[in-house]
Structure I
Amino acid sequence: MASQFLRRVLEPPAYGWSRDGALYKPSTREIMSHWLSRMNLFSTRKNWLPVTNWVWTLALSPFLVLFVTKYFSWGKLGIGFLYAMGALGTVNIVWLHRYCTHQAFTFSHPFYRFIIRNLTIRLVPEEIYVVSHHVHHAYTEEPGDPYNAHCGRLYCLLAGELHQPIARDLSAEDYERVVAMVRHTGVVPNTYAQYQTWGSVCHPARLYAHFALNWAFWYGAFYLMGGHGLACAIFGVSALWAIGIRDFNYDAHGCGKDKRRDGDDFNRKDLSINQLFAGTVSGEWHNNHHAFPGGVRSGFMWWQLDTAYGLILLVKLFGGISSMRDFKSRFLEKYVKPYEEAKKAGAATGDTVAASAAADDDEATELPGIPDLPAQH
């Protein structure tokens, strides 16, 4: 049931996911034509959420211009860079990735959820990320994957508008299933009648009010710490993360090529790879994550720093987390141990451990958060 539901939950692009049963790679012209149609609020108000993806990203531009032209200093630039790559990356991995999508842990009280949700500048609506990311894991690098690396960088870069929004013609039953996928995040959902008007789970008034209040709070906090110069540096340089997150999956799946390394990328079910920079600054060791997506950490090896896991442990220390799932011991047992034994025997390759990890396939591809309700057509 969940598989059938995920096949229809996202709005298909104008050029389709496949043709003649095979993945279809659209041309640049097809991608841009479809993107422009999604940016047209005059054609339908249901385009509001795709447009919003760029509204908040482009809203960072004035801060960047002010910083460069009026407040520039190398020190503030460094702080802005660390915030964008480290703070935004880590918090969003904890919030959007490990909690909202995979529910790798549970909060002990809504207060802690509110804190983590607003711990950094808000830029990505939960709805856009969560639903499409479930589909990505269900159909990785297959037709229907909303950011399929085989279809090119532009296909992934504009996926937030082209492929990630939910379908606009869901039945009442399917819409309730989508609502159930994001209800734990604190999103106040539209009624089904409102969904038919806006084409989304979240209401534009609530989302814009939430983001505006979040930005006002953090600009004020940064201003008190270091004046307009620091606030503009942090807000302006955060555009790097806002753009980079769009490009991440393309690079993290080898740009559609097999760039997996023996002894590093143990999961061989897809082209995902562990990247040193992304893993170090945010805890997103992507190949490890695809091996065990439902886990509270992806930095399984001793040298893989996982700042997101560190933040989760800190919240747990303060009593904010009541339960979590950790697959490190299973990863080491099913992947690393067989590889090291094969290496000693002189026959170790990344595929050597694939068969030994088969017993974990069900758990490794587990997609918590998808309610198993009767599908209606």
Structure II
Amino acid sequence: MSGPLHGIRVVDFGRYIAGPFCAALLGDLGAEVIRVEKRDGREDRTLVSLGENDDGSPREGAMFLQMNRNKRGLTLDPAHEKGREVVRRLIAKSDVVIANLPGETLKSLGLDYNSVSAVNPRAILGVATAFGLEGPYSNRVGFDGIAQAMSGAAYFAGTEEQPVRAAVPWVDFGTASLLALGIVSALRARDETGKGQMVEGALLRTAMTFFSPTLIEEEVLKLGRKPSLNRSQTAGPSDIFKTKTGWITVAVNGDPLFRRVAKLIGATEWIEDERFASDKLRGDHGEIISARVAQWCSMRTSDEAIKAFEAARVPAGPVYTMREALDDPHLKASDILTTIDYPGIGKTPISATPVKLHGTPGEVRRRAPTLGEHSDEILRELGYSAAQIEELRSSGVV
């Protein structure tokens, strides 16, 4: 079955996560995606390498395999005069162009919206930057961790002595997902207007949006909250607790769940205690609640504690290592992960399409491309002859 984006061509000039994962999502849903990278490979190709080649150089990395499924690969120097012509031909035959680069770099490569629109007025340009295309930081470079830090999230996740950046690049993945939503919306708008447009995502905008409830609270109430690691300050018990055999997490919001916990751990006096009469008050007195729940958990194994919470219909789960996460029976029985077979690396799991369309589901149809794997094929589609392709190669263009 063709995906809902069948017939849409995407050119991906992205690197690392925000641009490439956006393009991968569109590819999962049926779009044809061409990844464009430098002749010697983009810097993201071997990040978190999964082995070495015979000459000792690193093989493709875990991130590359995940971000670049469902793409064909073209090597290209877009700064070369002849490379610019290849870029123009790609844009002319495409519906979507994706690039996560600063504004000045986009313009220098002919990937700013004016340049793209001049070649193809129907094209949609999806741009992901660190700080947005406007404002004093517009030409700064940045990664996920910078946005986490500047949004306040890293400060609030740690302690006053030590801010903590999340190891999971949630800002990058969030930006990619929102950019994909914007691009699909722009395609829908093009059906009505016949015209393309620019769709802009930014790491800082994503981080501020995801962290916005806490930021709004601070702006309105001026509470000046201090970080408390895993313990929620707006409800409780919501924390991570140590058991006899490991760690578990419990997440409670609302009166019904709180009453169930109070009964479960033998703290029924809490139900009438004015200190715990609302989520806000339970957050204010969360240290007391967490200490009591921690004591209860410490006398049980993780399995015993989780089963007790489940029986009481209270959200709880194990804190897994990476190995334990991969070995979880629910994961193995689901379609959350899929398997690819990559040259030189072998079979490896990657995450499947993270949103499930039950009528027109996304799918991983092809593994990530080897370096320049489809260059000749793509150039032929753009109208280049075999002799012209050889000239481009000898000139250092592809």
Structure III
Amino acid sequence: MKKGLWIWLCLPGMLVAEIVPTEIASPVVLLYPEQKKIMQYDTHDERVKVLTEDHKLDKKQSVFFNTNAKWREAMPVKFSWTCTDGEMSPFFITLADNEAFENPQIFGVGKGKTSVTPPNCQTNFKIGQKYYWKVTGISKDKKTEVTSAVSTFTTKDMAPRWIKLEGRVGNTRDLGGWKTADGRRIKQNMIFRGQGLNDNSYDNGKRPGRNRLTTEDVNWMLNTLHIKTDLDLRSERETANMTESPLGPTVQFIHNSSAAYRGIFSENGKAAMAKNFRVFANPDNYPIYFHCIGGADRCGSLSLVLEGILGVPERELGIDWENTFYPSLPDLKKDQGNFWQRYDDFLERFPKFGKKGDSFNKCVEKYLLSCGITLEEIETFREIMLE
């Protein structure tokens, strides 16, 4: 052995890993191909046209309507490794978004396996984030624990960031990750939107509906996301006058029956919008999960206002709203047609609050001012949410 190589191997603290992680090529794309492809088109009309033409194709030729197309979820990440000296299971992956492995996620691997694709509900990676991971197993003599060297990968900075839960709560995503017109970005792990955390009342408002979350979901939302506020936009008939979040008593539960689409421009709609916005203008309320029942209309309307006031361009505002409904089209389902038409009418109303030459974002700001929100409250929200 050459002297230089021997010295290198014997440097203090230098270990030759016997479990070798397989490199994960960066950046890791978390969106499925069909999700990325539809977002490449600039306008709402272009996206509708592409989807319409694709729907006419045979399922085998279709990009967006084929049976394997994935929507409203993130692409999983596969971890694998090589055992160079007969290391054995049980193996464990330790994963963190920091080099010190503070607050890590640890998950086990099936017996004898040297690769694993954890469910999204166990990872829910942030976008544009560097991750650190290592593998721990048992030596071939079964006497010692063996840990690999640390490996890293970075996720692609491409919104939206989908959130997957184990229970019956879907259409869930981080409001963060979107870029603003001035080049800033909305912070992640601050605001989450999605479906209701429990079913609507079954008996017209007498008793709340059943919890949709698993125990693992509750633990993840409390201990990983650290949700502090549950903002419920449903009506009293839907919630049956709930007083506690399905996440438990440690989470602040705010119920505010809210409107969707053109309804947010009525007097009652404006009052509800002002009450909702003030939840987000208070830094003590974060992180926040807000929802209606389906995470579509009332939730989508509030999302557009929040993203609009933060400066997300109109193109991305449209894409984020459409992500709830892809790949459905106005002519495929009667109710979907209503949703798309309501959205078009919704967008046309904001410019009425501005003046000629105002950006769409400025018009959203003036709408909020008409609701009684102050510029100071708007700036506080921006300071909280923009990187």
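Only the coordinates and a few stated rules stand behind these numbers; no lab work does. As the structure is a computational prediction, the values presented were derived from the model and not from experiment. Cβ atoms are built from the backbone, for glycine too; each structure is taken alone.
27, 59, 13, 0 is what came out when P(r) over Cα pairs in 20 Å bins from 0, in percent was calculated for one structure; which of I, II, III is it? Considering all the candidates, the number was obtained from I.
Given structures I, II, III, which gives the highest value for FRET efficiency 1/(1 + (r/R0)^6) of positions 113 and 217 (r between Cβ atoms, R0 = 25 Å, to 0.05)?
Structure I comes out on top.
Using the calculated result -9000 for helix-only ellipticity at 222 nm (-39500 (n - 2.57) for each DSSP H run of 4 or more, over all residues; to 500), pick out the matching structure from I, II, III. Here the read-out was taken from III.
Between structures I, II, III, where is relative contact order in percent (Cα under 8 Å, 6 or more apart) highest?
Numbers: I: 25; II: 18; III: 14.
Answer by largest value of relative contact order in percent (Cα under 8 Å, 6 or more apart): I.
If Rg and Dmax of the Cα atoms in Å, for residues 81-304 alone is computed to be 20.9, 74, which of I, II, III is the source? Going through each structure in turn, the value belongs to III.
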